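Next up, some structures in structure tokens.
Any read-out appearing in this document is the output of simple, stated calculations on the displayed coordinates, not a laboratory observation. Please read all numbers here as calculations on a predicted model, not as lab measurements. Cβ atoms are built from the backbone, for glycine too; each structure is taken alone.
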Structure 1
Amino acid sequence: MHKGRVAFGAMDEVIFGTAAAEAVVAQVERLGVERAFLMVSGTLNRETDEIEKIRTALGSRCAGTFAAMPAHTPRAAVIAASEQARAAGADLIVTVGGGSITDGAKAVQICLANDIRNVDDIDRVRAGRGGPPDLMPPTVRQISVPTTIAGGEFSAIAGVTNERTKVKERLDHPLVMPRAAILDPALTVHTPEWLFLSTGIRAVDHCVEGICSREAHPYADAQAIKGLSMLAQGLPRVKADPGDLDARMDCQIGTWLSMGPLSSGVPMGASHGIGYVLGAVFDVPHGYTSCVMLPSVMRWNRSVNPDRQALVAAAMGQPGQDAGDVLDGFIRGLGMPRSLQDVRIGPEHFDRIADQAMGTPWVPRNPRRIDSPAQLREILVMAA
């Protein structure tokens, strides 16, 4: 018998297929805000007119623009953005960009609400081993226009990198989930191909680890299986024709669905756990961590969940095949890296990665039990 709990997140709506500027203005009007603070991709801001279109559409309701968020959301940039938003009297944050910007704005919400003014103060609000601290709830909320497809805009968790320790730390509160997500495929045309496709594999990883979890349930399965099918068909179409907006929209909707398991309480597994460490310690881009780790994690787990893995292969259009092999071939077909060596990580780092990954939230909940770093080393050797 299934047993569980599905909590619906604090997102009001998802708008898809409407131009971003028009959709942002409609949200500002719906929410009755006056001072929208933009946190945006530096590249989009410098090299395209997309951000300017949004600023123009907002007019006097645009309170400022922050366009300097590096990858992996470092603490210092979060503080800089918070101070600028505070000085601007922001009453809403609008993000336009990838996961680091989306996460950055979630962290800014927490900093504004809890009077966090320097990098060390973030220690007071980050989630520790015992769960999140007692936080003042965010009052300046966020809407997000994602340009990559890792799916962070559908979660209430922010990953922020502590530059001193090189650890990606978790900040979370139910209200940091954006109030709305706006999926405009036209904006993603500017996203570099490697980034769009690799974050697409991140979304595939959300689907796959959700389907394969010991704690999977039908509500999450329905979304993850459909999302995986849309991504499996859509990503190769985007690679074949970067201008195919229908394929990009399918990938964006597949990504939204990919977050169904995580947002309804299904944990991720070792691919996500190891990925956290590869990102924070070795600066491997988010999507690449999934490209490199997911097939090996699936092969290592196969002895405990062959039925679940069969669902993955079927959703990817290859029923009866080994899911690890299907994923391996799919990721290679997109031209993405497939080994730790491809992302310049050698065996001399495996002990450190294994030790640190044991402390992530996901490794303890991997479908096949992981009791020691030695087992993680086995997976790393497979992915070498």
Structure 2
Amino acid sequence: MKVVIAPDKFKGSLTGIEFCNIVEENILELKPNSEILKLPLADGGDGTIEVANYYLEGEFVEVIVNNPFFKPVKASYLFSENSKTAFIEMAEASGVKLLQKEELNCMEATTFGTGELIIDALEKGVKTIILGIGGSATNDCGIGMAAALGYQFLDKKGNKVIPIGKNLSEITTIDASKNHPFLIDTVFKIACDVTNPLYGKNGAAYVYAAQKGASKDEVKMLDDGLQHIAKLIEQDFKINPQNIEGAGAAGGMGIASKVFLNGELISGINLIKELARFDEHIKNADWIITGEGKLDNQTLSGKVIQGVLESAKKLNIKTAAFCGSVAINEKEISTMGISYIDSVIERALSLEDAMENSANYLNEITAKFVKEELR
């Protein structure tokens, strides 16, 4: 009996790796001859870097870089010497998490520090960079990142434009002649789970800039700036940003990653599955056990369970979902292709009890599953 354990975290109570260990221990106790394969997953959100390191077996590198307002901040990224792969989260250098709520001001914010993290990895000999672009405090269309890497953004007088959101409309020329020489030989994979266009009512500024400190008038200014640089990008790179799904992710870092890094935008779960060689490892499995904190309608929007089900269906492998709670009905569960489901909240006395004792309840769920399905 081959069982693959491939969960997301239970946010606030269990990591994906802890979930794997609990389920494995229970299965082996009841069915000691079972073949168990642990493949924890993540969808590109918080905690993804720890899951990535499960496969990369790298080390965290600390660097002093510029924060969103050009002040020094200690940021870290994951580097694997063996595979020459780095996992960089832009939030480490350019994220909302670095600022107090009252400090948020994406008109003045830059992604320059993210570019500095990329430079550090390039100069360590990296061949592949996985870039997570969630949690940004910026709306500069990635010009800060690109400026750190040698791109020059010039105004009509030929002067360098400070690479912040409010200056996008000042740019008349993008000069790529002094780019970092290692960029061309590095593969960039971008974890991107939003589909927003670069500009317009569903674009980076109108949907996200208010959350990053912009007033209504500033949102309009930022959107005008994104439209302006989109024309320059189309002119110089022969790419229409409005045709790129996810171009507006992270204040325009979606399109910036594509044009300035020649990166490929990939959903977070698919990136982690690729890193785990998931489809290769699950062959000949009898069951895949997955799970996440809450199974609901959002699960089919790039979440871990959706990614597991897509792979399982191709190989006709049965899937069990052990979740914190379940907010969809039996028909929806069946339509998704889940063969077995159970949840912590069904056993817990309260939400607080569920959060504090999820490990104990996961033991019970696993034992019940083994007795009923792994006979």
Structure 3
Amino acid sequence: MRRVIFEPEHEQFRDSVRHFMRTEIAPHGERWRKAGMVDREAYAKAGAAGLLCTWADEKYGGAAIEDFRFEQIIIEENVREGDVGFYINLHSDLVAPYIATLGNDEQKDRLMPGIVAGTKILAVAMTEPSTGSDLAGMKSHAEDHGDHWLLNGAKTYISNGILADVVIVAARTDPASRHGLGLFLVERGMEGFERGRKLDKMGLKSQDTAELFFNDVKVPKANVLGEPTMGFRYLARFLAQERLVAAIGFITSAQTAFDLTLDYVKERTAFGQPIGTFQHNRFVLAGMKAELDALQCYVDQSVLLLMAGDLTPEDASAAKLLTSELEGRVMDACVQLHGGAGYMEEYRICRMYQDARISRIFAGTSEIMKEIIGRGLGLDDRKRSA
């Protein structure tokens, strides 16, 4: 189905992004998977090509493009033609906006040029070993010591944890308040900031995911983002875009798997005919196509709502929930349609199946998404129990 939200200038941009992903990213995928992380140079190359933070101000090297559809195209083409472990979306659309929006002039002048150029790679550290999605239960803490904050704690499952030069770390600053959190810019080389294990995952093998430790890290007051007790509110403010960014990747991944499988079932034969011509397989593929087209429309509409400032947490949660669940079903069906080949690592569909399992967990589990949607309907059990 033709997608109507894009103009000719978007499609021209897509062609250039697709070429970049095919020539500069995809050829390194196998090596990166074996190494467990992408090359730092990948970010620098993307920066030189103008593909990092297209929305950033021109004085920082950005293009000052306010149209999020250009970022959407970058996410889609990286999934289709690049490598899903190249977390360009995390860098440009999840972490950098915190600095660009909450940062003061000194912070932005110091950090944003390197972020846009790809020489300062970003990460955000929220998840802890014992808290998972419960940010209010965070144990990491920072104490005000006059000219600096003293940060202590541990984080886990941190994407870009090894590569990152700047990590936005969420930590408790007000022990008396469950929501009293601060956001701190922890930079490579700060004393007491240590990287732990590079974690071995089921999928997303080329995406470095690590443990991070903070042992009496002296964070200068100049490295506090916004107000030091407003971190919980800041995190909630950016979660809608984070979940939409995830949804864009999930629906693109599902569509890519469908396209690969459609080609496969047209070529693979059994009992003297292409396996795609069997009624059952036709029906499976027809059902997937209908769901993919419908949900792509929802995601595209959500992008337009984001641009208009009207995307609600419930809308974004629904997009994340539905796309991640559909991606899981599509991957399972596509592996089945590949038969034994679908279980072999040499086939892309096998790797995509492994990569997709995390989608229903990170950026908020499917269960958390349902909680958010349900509370938006006025069904909050916390109010009832109170």
Original post:
Just checking, which of 1, 2, 3 has the largest value of FRET efficiency 1/(1 + (r/R0)^6) of positions 225 and 329 (r between Cβ atoms, R0 = 41 Å, to 0.05)?
Top reply: 1
Subject >> If mean count of other Cβ atoms within 10 Å over residues 41-48 is computed and equals 16.2, the structure in 1, 2, 3 >> reply: 1
